[in-house]
1. Taking 32, 15, 13 as the value of semi-axes √(5λ) of the Cα gyration tensor in Å, for residues 61-180 alone derived from one of the structures shown (1, 2, 3), identify that structure.
2. Out of 1, 2, 3, which structure matches 17 when relative contact order in percent (Cα under 8 Å, 6 or more apart) is calculated?
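Every read-out reported here was derived from the displayed coordinates using simple, explicitly stated rules and does not represent laboratory data. Source: prediction; values computed, not measured.
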Structure 1
Amino acid sequence: MAKSPKAGKETTSEEAPLLPREPDTEKGQQAREQYLVLAKAALRVNFEDYQTLFQAYASEEPEDQQTAQQLDRTVAQVALQAGHSPRQVIQFVAQGPYVQCETRAQSPEEKKAALPKLLHYARTQVDTAQKQRYTEYANAVTGKIQSYADLYREHVSSDLAAIQLDQQVVAAALRAGESAEAVTHLLYQGPYAQFQQGVKGMDAGSLDQYAKGTVVQVQSIQSLQISGDSGGRRKKAKTLDR
C-alpha cells in the first residue's frame, strides 16, 4: 500500500500548498475523478476531494515521488482488476498526483512537449501493475513465490509450459470473478505473450487472437466442469431419495 509521503512530516505556515492544475478537457476531469475513486478504494482513505489527495502525495522530493509512483501502480492494479482496459487506466494514471505535479507549472507548449514522456511513464506503470497481477495469480496456482523476472526465465524456454501457465492463470482469474476482457488484457503481460511479441515479433493481432482464444477455451472447460458437477449432484440426490 502506498502510504502518504507527507505522513509524519511537519509543515510550516510559510510553505505554500501544492495545487493541481485543472484538467484541460472533460475527459481529463472524468479520469481524475475516477483516479480519486480508485485511490480511496485502494488506500481505504476517504479523501475529501482530489486536491486533498494531491496535497498528500504530490512532491518534488525524489523519495516522496517514489511513493506517488507506487500509488499510481496500486491504483492501476485496482482499476485493471475492476475491468478497466489498460488504455483507460493509462488515462487515469495521467491524472495521478505524480504526473500532475510534474506538469502543474508548465506552459501549454512545455506540457505538449512533455506529453510523450509522461504517457510513456503512465503506460509503464500500468504494464508493471499488470505484470504484478499476473505474478500473483501465477504464484497462487504454482505454489511458488517468484518475481515476474523469475517467472519469465522459467517459462520462456518452453512454449508449452508458458501456455499451460497462461491457462492456469486465466482459470484462477476467472474464478476470482474477473471479466473475460480483463483476463484477456492480463495475458498480454504474461511470459508467453511478452516473449512472442518482444523476441519473436508476434504482431498485435495474433497476440490478441491468442489471448482471447485462451480465455474462451478455459471458460468452456470451466462450464463443462460446472455442468458435470451439477449432473453428479442431481444423480446423487436421486439415489438418496430412493
Structure 2
Amino acid sequence: MAQDVHKERSFDAFLSSAPLLPELVEHIDVGTKWHLLGTLLHVDDKKLDGIEQLQGHDDTSKTLKMFQHWLTTTPTASRRQVLEALRKRVVNEHTVANKYEKYLKELHDTTYAPPSTEAVSIFQMNIQSLNKALVSPVQVSQLLYCKRCISEATLDEMERMDQSRSLDDKKTILLTAMKETVSNDYRKLKNIAKVLSDVEGTRHIGREIVTKYGKALNIVILLSAYEYYY
C-alpha cells in the first residue's frame, strides 16, 4: 500500500471519479434549479417529483436528497457530469461550476501532488526568510553535512571560501545545494528543518517547515488511504 499512497493521478481522471456527497452539498447551490440539474444527471423523473412534493424541505434539502439518490443509483456518477450539467444552457450556472472546479483542482493538487513536489514548494516558500536569517552559512553547512543533507563537495566549497567572497555568495551556494537535496530526496527536508531548528537565527524557520510539511504529508497520506480503502 505504501507505494499507492503517493501515486500521481491526472486531474482528468480525478474528474471522472464519483464525487462525495459533502462536497456537492457544500459547493453546489443552484436554488430552484435543482430539479433541472437532476434531470440532466438522469435522475428518475418520479423520484424528482417525489422530492419536489416533500413538505417542510427547502431547496438545499431537496438538492441534497437529489444528489443522494443520484450517487446511490448511478454507478458511473462523476464530478465531470456535475460540471457539464451546471454549464448546460438550461441550467446556466457557470459561476457555480467554475467555483466547484477550482475547489476540485485544489483538492486534487493537495491529494495527489507527489511529496517531492510538496517538499520543494515548502522549501521554496522559505528561501527568502532563510536568506535573511542565515548569518553563519559555513557553520550551517557543516551541520547539514553531518545529517547528509549536502554533499562533501558543497561542504568543501563552503569551507574553502576566503574572505573575498561575500556573505550573499555563500548563502546562494548553500541554499542552492539545499534545494537540490530536497528535489532529489523529499525526506531530507525533515533533516534540514531539524538542523535549522537547532540554529538560533533560523530556529523559527525550521519549526515552520516541520509543521507545514508534516501537515501536508499527513493530508496526502490520509486522503489517499481513504480512497484506497473506500
Structure 3
Amino acid sequence: MQSALDQFRISIQRVRDLISLHNSIKAQATTALDLSDILRAALVLTVSALDYYIHEVVTLGMLEIHRGTRPEPSFRDNATQSAFAKFKVALGSANQDRKVAIDIGSWIESEIQQSYGDDFLQQSHNISSLIPIISNTILNRLNNNSWLEAEIRESLSYKSFQEPDKIADAIKLISNIKLWERVTNKMRGNTTQEAQKNIKQDLQEIVKRRNQITHEADIDPTYGLGNRWLIDESMVNDAVDFIEQVVESIHQIL
C-alpha cells in the first residue's frame, strides 16, 4: 500500500509548487492582478489528493486481504461479517476464472507448458516435485485477479472519501481500528473526545471550503455580484499541512 502514500506525497508537492508559483507571481505583479484562483486550485487539489489516497489505500488493502498477505478485519458487536466480507462485486468479470476452475487440469498443463516447455511435460516427475510447481502456478493466478481490482475500483469510484465519517467507513474495509481515535493520538498526543471532535471539525471545514469552490464557484452571496469568499496563502498552507498530517498518520496506523 506504500504506492498510495507515495502518490499522495507527489500530489501534495504539486500543490506546494502551485502555492510557490502564486507567491512568486504575486511578488512581481501589481495588486490589480487577482491571483487568488491559484490558491483555490491548490486547495481543491489538496482535498483531491486526500480522496485519491483513501480510494487507493483501500483498494490495495482489499487486494492484499484477498491474496492472504493482509489479515481480514475482525468484526465487532453483533456483526456476523467484516465490512470486507460484506463488500459486493459483480461476478460477470470473473467468468474467465470460472472457466479455468471447470477445466483446471487443462489450464495447469497449459501454464506449465508455457513456463517450463514441452520437454518438461514429457519427462517423468514425482508428486513431491510437482506440488511446488502447481502451487506456484495457482498462486500466481490468484494474485493476478485484475478483474477483482477493476470491480473494486468501479464500486469505490461512485463514492467520495473526504468527510471524516466516510473516510472511517472506507478504512473499515481493510482495518477495524478506531480511526479518528488513533489519528488524534498521532496528531495531538491524546484521544479525548474533544480532541477527536476538533480534528474532524478541522477536516470538515477544509472540505466545506473546497465544496464552496467546486460547487458554488466560491461566490459569496452576501455581497454584490461577482464577490467571492476570501482566501489567502496562510489559509491554504494550513489546510495542506493539516491534510498531510492526517494522511501520514492514517498510513502509519494501517
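1. Working: 1: 32, 15, 13; 2: 54, 15, 10; 3: 38, 16, 12.
Attributed to the structure labelled 1.
2. Details: 1: 17; 2: 23; 3: 28.
The correct label is 1.
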